[in-house]
Structure I
C-alpha cells in the first residue's frame, strides 16, 4: 500500500500574498486607465465581425494606421466573404500591397473568406477553436474578434501589451501565453475587453517601447520594475 503523501495543490501563504499584491496593483492601474480612457474605440476601422477579423489579421507586424489606409477600399469592393472570394487573391493583394507581409495576408484573406462561405454560411464563427482554425487567424486575432465583435470576455495579448505587463510587474515576461494567464488572474473578467484597449492606448501615448521616459509615465513611476525598465 502506497502511503506517500501527494503534493498539496493549496497555494502557499507567500503565493497568496503575492497574488493579493498583484491584484491590488492591477486594481489601481485599472482605475488610472479608466480615468484616461473611459470608452476607448477599437483602433482598427471595421463595421462587423468579418471586417474586424480581416483587419486584425492584417495588423500582424504592421501598424493600425497602415491597415486603416487600405481597408476602406478593400471593404468597399468586398464587404462580405462572398464578395471577397469573387474579388480574388490578385485584386486583394493589389489593394493591400502597402501593408507588411501583404502576399501572405492576401492569400489568407481569400482562403479565410472561402472557408466562411463554404463551411459557415458566410458568417464568422463564434468560438475560439473555430476562429483559430481559419487561415491567418491566431489566438490574438481570435481573442479580439470574440471580445470586440461578440462581447465575450477575452484578453488579447500582443507584443505591446506583453511588454507593458512585464514593465509594470504584472507578469514575468516569459511569453505572451503566460502574460495572458497572468493578466486574466489579476484583472476582473468583466474588465478584460476594456483593459485590452486601454493598455494599447496608454502604451502608445505614455509608455512606448522606444524613447520611454519613466518619470513622465505615471504607471511606470508607481509600478515600473527595474527588470522591466532595463529590458525596454
Structure II
C-alpha cells in the first residue's frame, strides 16, 4: 500500500527484490545504484554476513518529481535468500507494493527457484497480501552462464500467468534497467486500478514512467 505524507507531499512506494540465495538480487540493486542519477539516489545500505551474503536488506531510496503537487519516492529492498532467514524475508515484504523475483537461469537452480517463489507467496499471504494483486516481474538472471534454460522454455512456463519475464545478466548490467522499468509500469497499472492513482495525484502513466527513465538518462 503506498504511503502518503501530506506534510512533505510525498508518495512512497516499496519494491522488494526476492529470490533464492545468490540469484543476483543484491547485484541488481548495486547496478541500479551505479547507473542512476546522483541527484536522485540515496545512500545504499548493505548488511552482510562474513560470507558476503545479504543478511537483512539493501535499501535504495530513489525519488523524482512528477507533474502535479507530489514527489514520488521509491524504496528498493532485497531479502536474504538463505532458507534460514525466512522470518526476515517476511518482515521485509510487509507493505510491499511490487516484487521483482530474481531467478537463477541455470537448470540446476530450478528447485531453488521454485522453493523461493512458493516462499514468496506464503510470506506475502502472511502479510495479508495476495500475490495476484501485487505488481511483479520475473527476472531470469545469469544468462551469461552455461546450461541455462532457453528463453522459449521460460516464456512457455509463464505464458498465461500475466507476469512478465525479463532475461538478464545482472553482473554486467544487462536486463537490470529493463526489469526495473517493466516492474514500475506494472506498479503504476496496479495503483491506478486499485487506488485511482492518476486522478487522485494528477500524474499520468507517461509522466510517471518518464520520470523513471530520466533517473537513468540524466546522471549529472
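Each value in this text was obtained by applying a stated rule to the coordinates, not by laboratory testing. These numbers come from a predicted model, not from an experiment. Cβ atoms are built from the backbone, for glycine too; each structure is taken alone.
For which of I, II does helix-only ellipticity at 222 nm (-39500 (n - 2.57) for each DSSP H run of 4 or more, over all residues; to 500), calculated from the coordinates, equal -11500?
Working: I: -18000; II: -11500.
Here the read-out was taken from II.
Tell me which structure, out of I, II, gives 0.95 once FRET efficiency 1/(1 + (r/R0)^6) of positions 134 and 206 (r between Cβ atoms, R0 = 41 Å, to 0.05) is calculated. Display every interim value, and only then the final one.
Values: I: 0.75; II: 0.95.
Computing FRET efficiency 1/(1 + (r/R0)^6) of positions 134 and 206 (r between Cβ atoms, R0 = 41 Å, to 0.05) on every structure in I, II gives 0.95 only for II.
Where does the value 24 come from, among I, II, when relative contact order in percent (Cα under 8 Å, 6 or more apart) is the thing being computed? Let's see the in-between values first.
Details: I: 19; II: 24.
Answer by label: II.
Comparing FRET efficiency 1/(1 + (r/R0)^6) of positions 38 and 158 (r between Cβ atoms, R0 = 30 Å, to 0.05) across structures I, II, which is largest?
Working: I: 0.85; II: 0.25.
Max of FRET efficiency 1/(1 + (r/R0)^6) of positions 38 and 158 (r between Cβ atoms, R0 = 30 Å, to 0.05): I.
So distance in nm of label points 7 Å out along Cα→Cβ at positions 30 and 46, computed for just one structure, reads 0.4; which one of I, II is that?
Working: I: 2.4; II: 0.4.
Of the options listed, only II reproduces it.
Ranked on mean projected area of the Cα convex hull in nm², which label among I, II comes first with the largest value? List each step's numbers first, then the result.
Working: I: 16.6; II: 12.2.
Greatest value across I, II: structure I.
Match the computed value 16.9 of mean count of other Cβ atoms within 10 Å over residues 22-29 to one of the structures I, II, and report its label.
On the way: I: 16.9; II: 24.9.
Derived from I, not from the others.
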